[in-house]
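What follows is calculated from the coordinates using simple rules that are stated; it is not laboratory data. Note that the coordinates shown come from a computational prediction; the quantities given were computed from them, not determined experimentally. Cβ atoms are built from the backbone, for glycine too; each structure is taken alone.
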Structure P
Amino acid sequence: MLKTLPATLLFCFAALLPAQSSAARFDMGTKEFRLDGGNVTYVFGVNPRGELQQMYWGARLADSDKLSPAQPMREVASFDPPYSTTPQEYVGWGAGLYVEPALKITFADGNRDLVLHYDSHTDKPGGLDVVLKDISRPIYVTLHYAIDPETGILARSATIESRESAPVTIEQAAAAAWALPRGQYTLNYLTGRWGGEYNLTQEPLQHGARVIESRRGSTGHQANPWFAVQSVTQPGAADEDHGEVWFGALGWSGSWRIVVEQDQLDAVRVTGGFNPFDFGYVLKPGEKLDTPIFYGGYSAHGLGGASRLLHSFENHNILPRTAKTAGQPLPKPRPVIYNSWEATEYNVTETGQSALAEKAAALGIDRFVMDDGWFGQRKVDNAGLGDWYVNKEKFPNGLKPLIDKVHSLHMDFGLWVEPEMVNPNSDLYRAHPDWVLNFPNRPRSEARNQLVLNLARTDVRDYVLGFLDKLLNENDIAFLKWDYNRNWSEPGWDQLPPAEQKKVYVAFTQNLYGILAELRKRHPNVEIESCSGGGGRVDLGILRYTDEVWPSDNTDPFDRLTIQDGFSYAYTPQIMMAWVTASPHWLNKRTTSLAYRMLSSMQGSLGIGDNIAKWSDQDLAVAKRLIAAYHEVQPTIVQGDLYRLISPRNGSEFSATQTVNHDKTQSVVFAFIHSTQEGRGFPILKLKGLDPQAQYTVTPIEGKASHNAPATASGAFWMNHGLDMDDNFRGDFQAAAFRLDRK
């Protein structure tokens with residue numbers, strides 16, 4: 001039987017970091033903690049009242065630099081008590097607190113006052129643990145700190161322990177709170193909807209609180225748990241590559257909340273963790289609750305610098321490794337995949353899938369993925385979910401003949417699953433109607449004709465792990481596309497006492513992580529994609545257990561430019577699956593060339609999702625050529641430093657991106673135009689990130705450079721003079737791509 005993962009497995013980031021004695025230091029004289037990593041220093045200390053107070057977070061200080069000892073803020077007026085205005089690392093709701101608390105508790109006797117003071121600390125590799133305790137009651141909070149020595153990104157979380165003699169109820173629990181210097185800022189965050197995820201929203205940070213959240217039981221399409229606060233104290237200095245940026249991402253795949261608040265004295269705090277809406281976690285005597293990890297970073301090089309740090313951190317520290325890539329500094333680039341959904345939808349058969357596999361292999365595809373429709377009585381979307389046996393009408397001899405066929409074509413095999421869902425029209429639901437999230441004697445709201453299994457239950461957890469383990473044991477499957485096609489409703493769990501039922505928000509997600517971790521342990525070469533009707537469950541929590549994500553069900557290549565642009569602020573292109581699908585596109589009825597669709601998708605991890613059985617010989621030749629070209633430069637595209645040269649947002653006619661590999665020997669440039677107007681051509685692209693002294697040769701992947709441009713020139717030339725592509729762009733929806741290789 002699978003057991004819930006302990007906190008050390010779920011939330012221990014420090015164990016991934018090399019031990020560095022200088023990463024964290026404590027000054028006994030000033031009671032000051034200091035963490036250094038990359039170009040970042042983070043300092044907090046114990047003030048005379050015993051509070052843990054943040055003192056500095058920004059560009060790296062010299063080892064010899066000393067800050068003044070921590071001092072509480074002075075009382076400006078009786079309406080601004082220092083307990084509320086002092087930037088505490090993790091503040092309890094009590095005393096005179098009027099800003100967002102990190103922790104709120106109700107005790108069995110009705111008391112709700114919680115005041116946390118420093119108790120002790122312990123060094124650990126790459127960071128430290130600091131223990132806080134309430135001033136009179138045995139509530140202990142251990143704050144976990146770890147700093148990445150390369151990027152300076154901090155991982156912060158908390159473990160809350162009760163040693164009370166009676167149960168206490170946690171009503172609000174953050175992973176961490178971050179404080180920024182007083183100043184003027186722009187707040188950046190990601191919003192959206194199904195089919196339109198990852199819109200970069202930018203607004204001046206105002207007094208009051210901006211709440212970014214999901215109450216849906218999972219991460220959600222409507223907002224993503226990432227933020228970036230950019231200083232605009234010096235007008236004109238803040239842009240994509242300039243200005244100070246403080247950024248963060250919450251590693252939690254359930255309901256979450258981030259509150260960005262500027263108080264009446266202009267201080268800025270960012271607090272994030274479990275969403276307190278409908279939340280109540282009962283701690284019995286001696287029990288603990290681990291929060292998610294809240295990651296935070298700093299860049300002096302604008303939003304572009306912030307995202308490059310985050311991409312590097314994710315590639316090196318967050319993403320899992322399969323047994324095949326163990327010991328490598330980075331995960332391997334994702335295989336180019338073919339997915340059969342648009343070709344067949346639910347009408348999958350051994351013969352039809354085999355024919356598609358032959359065509360996919362001829363294009364140079366690495367992985368063939370069979371989508372929905374292979375199991376149970378799954379012929380439409382209102383039946384079969386939950387019944388994970390192979391449909392004998394469609395596959396009389398099981399999946400093995402198809403898998404053997406795919407392997408004979410030198411591709412590996414992947415399969416679509418949706419483990420957390422059930423159709424009412426299924427054998428599973430008829431046998432176990434109590435297994436779904438529900439309030440007894442109340443309606444059960446269906447979405448997409450399905451209900452959500454209560455994964456918080458141990459019997460449901462064991463069932464899901466069991467059928468997935470059996471599927472992988474009986475079939476040579478290299479990849480699971482793990483889908484999740486609706487949000488929660490009626491989140492009841494009546495097997496528990498009423499006061500404890502709200503822990504479903506934590507237990508469900510912990511069990512999800514536990515299943516994924518156990519599957520990876522038992523099947524170390526299997527890779528997994530997190531898909532939730534597109535980008536509904538993408539965060540740094542799920543990415544510890546999955547190798548890639550599906551950013552959006554919207555594969556329109558023009559729409560994808562904006563979706564992928566927003567996605568790139570928070571997540572590495574390594575995980576960003578991007579499919580080439582049919583034209584005209586099913587959503588917008590927009591017609592685009594295959595080359596345009598290919599180049600749009602080649603900015604991430606490439607996939608083909610169209611019905612290739614209908615492609616012309618010319619289409620097949622274009623795709624084969626561009627897949628081969630993509631294979632040659634893919635490591636640079638998905639693991640290099642990304643520069644957003646021209647944004648597609650806000651109705652831009654143009655879009656351009658550039659990636660540079662880490663040793664600056666190769667760069668790849670993509671350029672797109674929406675429409676030519678008044679005969680104007682594409683702007684000259686001044687490239688970035690190259691070695692100014694090195695010579696680079698430009699080779700077209702698709703399109704051609706200007707007849708006036710040299711084929712070989714210095715990095716300084718390409719960055720200062722620029723790349724002229726005007727010869728490529730006349731008409732609508734045009735695209736070009738180039739590679740630059742150092743001589």
Structure Q
Amino acid sequence: MATIEDEKEPVDSIVDAPFDSALSQRYLVYALSTITARSLPDLRDGLKPVHRRLLWAMRQLKLTPDSVFKKSARVVGDVIGKYHPHGDVAVYDAMVRLAQPFTLRYPLVEGQGNFGNVDGDNAAAYRYTECRLTKTAMTLMEGLDEGTVDFIPTYNNEDEEPEIFPGIFPNLLANGSSGIAVGMATSIPSHNVAEIIDATLELIDNPHVEHARLMELMQGPDFATGGLIVDSPQSIHNAYETGRGSFRVRGRFHAGEAENEDDRNAGIERQKGGGYQLVISEIPYQVPKGKLIEQIAAAIGDKKLPILEDVRDESDEQIRIVLIPKSRNVDPELLKESLYKLTDLETRFGLNLNVLDAQPGLGRTPMVMGLKELLEHWVRAQIDILQRRTQHRLDKIAARLELVEGYIIAFLNLDRVIQIIRTEDEPKPIMMAEFGLTDRQAEAILNMRLRSLRKLEEMQLRQEKDELLKEQEDLEKLLASPARQRTRLKRDLTNLRKDYAEDTAIGARRTTIAEAAPAVEFSMDAMIEKEPVTVILSQKGWIRAAKGHLPLDSDFKYKEGDEAGFVIHAQTTDKLLLAGDDGRFFTVGADKLPGARGFGEPVRNTLDIDAEVQITALVVHEKGKQLLLASSIGKGFAAMTDELLAETRKGRQVVNLKGDAKLAVVREIAPEHDHIAVVGDNRKLVIFALDELPMMTRGQGVTLQRYRDGGLSDATTLKLEDGLSWTMGGETGRTRTEPEIHMWKVARGAAGRMPPTGFPKDNRF
């Protein structure tokens with residue numbers, strides 16, 4: 001009797017292995033399973049396993065287009081019970097997608113009940129909805145009973161399922177596919193079946209056809225929701241040649257109630273009083289209508305679309321989104337362009353023709369293909385299916401001919417056959433020996449009914465034999481001739497094309513492919529109503545904007561302990577540049593400033609200005625304007641305001657400062673100025689040519705004036721022949737001009753000399 005010690009311990013099955021190799025080996029198994037059995041479609045039928053199993057289960061339930069509907073729960077139950085051991089929610093979601101006419105260009109399932117809508121609402125639970133197959137799905141599965149494909153065991157070996165569907169419907173390109181596997185993904189848009197067939201027929205006729213010719217026949221994607229593709233022909237051409245690319249998809253503006261053709265195609269409906277409204281009739285593929293309307297409404301609420309007054313959803317079965325502009329003067333093209341940029345009325349759809357291709361000896365292999373290569377492989381697969389169907393039929397004919405010939409022998413020797421059957425205990429071997437019958441023939445004769453002994457039956461058998469022999473001869477010729485096979489495939493494709501022709505409801509192209517016209521120059525400034533404002537910035541950084549251009553010396557109110565800093569005139573469309581003494585520039589829109597009823601708001605609420613940083617200047621940005629920037633240590637340079645605009649609230653570092661240096665001067669350079677005047681804390685003045693000042697976008701700059709003690713006090717630009725002017729101050733506010741300043745004109749970086757008599761004691765120009 002064995003002891004406990006003799007029994008094998010469970011730990012004996014544990015194998016020591018490096019963790020990284022064990023992990024990588026197991027992850028590789030998972031990755032391959034995801035790629036080949038979940039996420040990528042098969043090139044031959046364009047389906048993933050879950051979709052194929054759904055359609056197969058519905059076929060087994062005899063849910064044909066002319067049958068009654070059955071509950072979706074029944075289908076989902078069969079699928080997860082027999083073929084696809086995954087979650088019921090995932091399987092039902094996959095079935096819903098096959099039934100949605102706004103998701104699939106050619107739906108494979110016909111749904112009854114709530115299967116979701118283009119607003120983005122979900123379908124009802126599967127206990128409430130019903131389904132059956134569409135004619136397209138039946139075409140895709142045609143030939144399953146004719147030996148065209150291999151059947152593989154289901155996950156529990158209790159049943160069988162087809163490896164692929166053999167039908168001639170080009171489902172991969174017609175309905176497209178998308179999926180994310182491990183380390184790879186696929187994204188294939190839907191296309192027009194008539195165009196796919198035209199391109200395939202061209203390829204069959206001319207295997208060396210150029211890619212450009214195929215693109216003439218197959219223009220590009222044809223989405224279920226229509227819309228427009230606005231890329232250039234060359235861009236679309238390159239995407240299909242390489243199998244990778246993307247398309248810009250836009251919604252369509254079309255007004256059915258417009259008075260003339262131009263307005264109708266532009267989506268413009270004229271109103272009484274000269275106003276108008278825009279109508280969106282189609283939206284980009286996979287954009288929920290509800291989400292798009294929310295985006296437009298949010299853009300209006302956030303004042304990103306001030307030229308748009310309102311948006312209304314007047315859709316029924318047809319999409320109709322109405323846009324009300326702010327006024328009749330709003331340019332419709334500008335409004336459209338702004339919607340394309342701010343909302344999902346324009347999206348990008350990626351093209352990644354990554355599919356599973358059945359390679360001889362390699363199994364199913366993921367490959368990214370160009371259009372021509374993909375069509376070549378699909379034609380090859382259809383030829384293989386045709387050969388298998390033909391061979392299967394030949395085998396059936398041979399088996400039937402064997403029986404028919406046996407029946408004919410029985411008729412020719414009917415009396416003897418009857419005698420053998422009546423007199424012999426084992427008639428079968430005697431009949432086989434006497435008439436040269438096979439086992440199947442003898443068995444069939446013995447199983448014949450008495451009514452089959454009519455004279456008429458013999459004539460029918462001889463006619464059937466002749467017909468079978470003729471069919472056999474034709475099929476053998478077909479099997480032996482690649483040219484005949486190509487002709488048969490062309491004939492079948494041509495017949496299929498009739499059901500999906502351009503003049504049929506399902507076959508008419510929905511998506512227009514036309515390169516977009518040059519975009520209207522789009523900027524947010526164009527959307528802001530231009531109004532004059534007076535911008536007030538206090539010493540402690542509180543900012544506000546009063547309507548109108550008020551006198552700059554007005555008595556503005558400030559918080560207790562605060563005082564005036566900067567007061568300038570601007571327009572609501574202007575960008576304002578704020579310069580901190582740390583050399584960093586910030587940008588704020590004049591339209592974003594709070595009103596002047598109170599004290600305004602701290603500018604640091606919207607801009608990330610450090611608490612210890614003082615604001616050196618407030619300047620209105622103008623295109624082409626130049627600024628003189630100088631630091632407290634006497635270094636500086638010129639900069640274009642275009643280069644100082646900052647996109648973020650953190651601003652842009654422009655002047656690099658070392659040690660205790662500060663940005664001391666930010667002053668506009670007038671176009672007519674040709675010299676720079678710099679005065680130091682030591683009250684010495686230097687004037688040099690503006691040409692000696694470099695134009696930079698960032699840096700410390702060059703030395704403007706040399707000091708032994710102290711630093712730079714002020715700097716300005718001037719026209720040399722006009723002399724140097726400064727304000728005298730006092731009640732008169734008189735300005736004094738010193739025309740004779742040649743004695744102060746030296747090279748940049750000099751120490752300078754004492755300024756003219758009467759120069760301000762605060763060393764400020």
Value -9500 of helix-only ellipticity at 222 nm (-39500 (n - 2.57) for each DSSP H run of 4 or more, over all residues; to 500) was derived from the coordinates of, among P, Q, structure Q
Can you tell which of P, Q yields 2, 10, 14, 14, 12, 12, 11, 9, 6, 4, 2, 2, 1, 1, 0, 0 when P(r) over Cα pairs in 10 Å bins from 0, in percent is derived from it? Q
For FRET efficiency 1/(1 + (r/R0)^6) of positions 142 and 318 (r between Cβ atoms, R0 = 30 Å, to 0.05) computed as 0.35, the structure of P, Q it came from: Q
On mean count of other Cβ atoms within 10 Å over residues 630-637, which of the structures labelled P, Q is highest? Q
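Quick check on the output: 1.9 is distance in nm of label points 7 Å out along Cα→Cβ at positions 134 and 374, derived from one of P, Q. Which one produced it?
Working: P: 5.3; Q: 1.9.
Checking each candidate, the match is Q.
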Comparing volume of the Cα convex hull per residue in Å³, for residues 198-461 alone across structures P, Q, which is largest? Q
